[in-house]
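Below, each structure is written out as structure tokens.
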Structure I
Amino acid sequence: MGGQVVTGTMVRVEDVHKSYGRGAAAAHALRGVSLEVRRGELVALKGRSGSGKTTLLNIVGGLDTPDRGRVEVDGRQLGELGESELLRLRRDRIGFVFQSFGLIPILTAAENVGVPLRLRRADPREREERVELLLSLVGLAGHAAQRPGELSGGQQQRVAIARALANRPALLIADEPTGQLDAETGHAVMELLRAVVRSEESAGRDGAPSALVATHDATLLDLADRVLELRDGEIVEH
């Protein structure tokens, strides 16, 4: 991959458009969206179902491409990267946390957290130390040997957050991470995400990671550094 441009901005989205379908039946998910996320900042993205939140997160994470517009993540223009370069960026610099947790049922909590490190072929001792540190960071040091089915929803989401941090990402992308949790557990998970962004222990190679979190829960928005709202595919900043 090319040289990294280190600036105060982790994510820059400029005039991004995305539609699904063609002609009169086309659904316009994003209509000229522009935003920035600074390094070390936790930005919450709110909006009703269908407002374009997931589409925007997928585009920022390199999982989808815009019809037009420019997206820069960690100093790299995504539109200029080939598939292998995008794969490395997602593997090494971006951590994903989803509403469905996405854990592998037959693996223990520790093994789930270690999956990204195995994909990177990290040294086994380094992998074990990193997994132990991350499970401790999310308050699950005593649950390393348990499988997802033996954990509560909140514990599973904590494992998912630990897994997302395994490769010391520069950016965390979380899509409705509290959507399947009760209010109290969801609030605790959001506080954990905020603490992770601040935590020196989870710092990436260029400092604490940034986070872009989509949530529909208004009670959680006050934990963010900044709130952006998507309405009908357009950004409204608060």
Structure II
Amino acid sequence: MNELDYRTFYDAVGKENGWDFSKLKCVTDGVAWDFYDEVVKRCKKSDLLLDIGTGGGEAVLSISDSALLLLGVDNSKGMIDTALNNLNHSDKANVRFLHMDAEHLDFPNTFFNIVSCRHSGFNSKEVAKVLANDGVFFTQQVAEDDKINLKEAFGRGQALGIEAGTLQGQYIAELNEAGFSQIQSFEYNSTDYYETAEDLIFLLKHTPIIPNFGQDEADFQVLEQFIAHNQTDRGIRTNSSRFMLIARK
């Protein structure tokens, strides 16, 4: 397969798969936790839960039995449209999705017992405002050294050149300032094997890992070389670096 074949994949992959990340074929070694499992462990049936940056809502729908009411918000109208469609095709009566900016959470003060946020921006003061006293906030974020071999191959990428731990430290400081206590932090760096070139291209096309991926023809030559250097019998190798913060108000 050469760079022209990768270009063809790039043009077709969005039309074929849309935004459905569930179709991605990837095997991972070294994941230390499942984020929403951690949320569910600390959630009571009587709780009200808010999920910030909910995307297509699949995660919230999958844990709907763990709380009394679950609300997902996202600042992308397209994502909320997808979430509402997913909701309409489910049998979940205790889930709602709203188009809302995380910088301005339009809910009553101290309304939620649990707030979660995975791979999305949040405002610590806004979270503190809507979270009940003794409520818990969970967030999982992408660390600076995520997909490091990809970013080094392209010479550009999300947080490339920023010292590892910078974002984590920033969020901890902001949570402290917003009045949170008992802030716990966890980290892992797993190895990922993407089954095919199409899977990797889908990832690059639908995430900000490599900014403007595919707009320059040279990207496909770099991609061809990257795959050649990182192809294994398990798939195309890269990494996922994550950190999780759990903070009690």
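No lab work stands behind these numbers, since they all come straight from the coordinates. The model shown is predicted, which means the values in this text are computed figures rather than measured ones. Cβ atoms are built from the backbone, for glycine too; each structure is taken alone.
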Give the label, chosen from I, II, of the structure having the highest value of mean count of other Cβ atoms within 10 Å over residues 136-143.
II
Quick check: 28 is what I get for relative contact order in percent (Cα under 8 Å, 6 or more apart), calculated from one of I, II. Which structure matches?
I
With mean count of other Cβ atoms within 10 Å over residues 64-71 derived from the coordinates and found to be 18.9, which of I, II does the value describe?
II
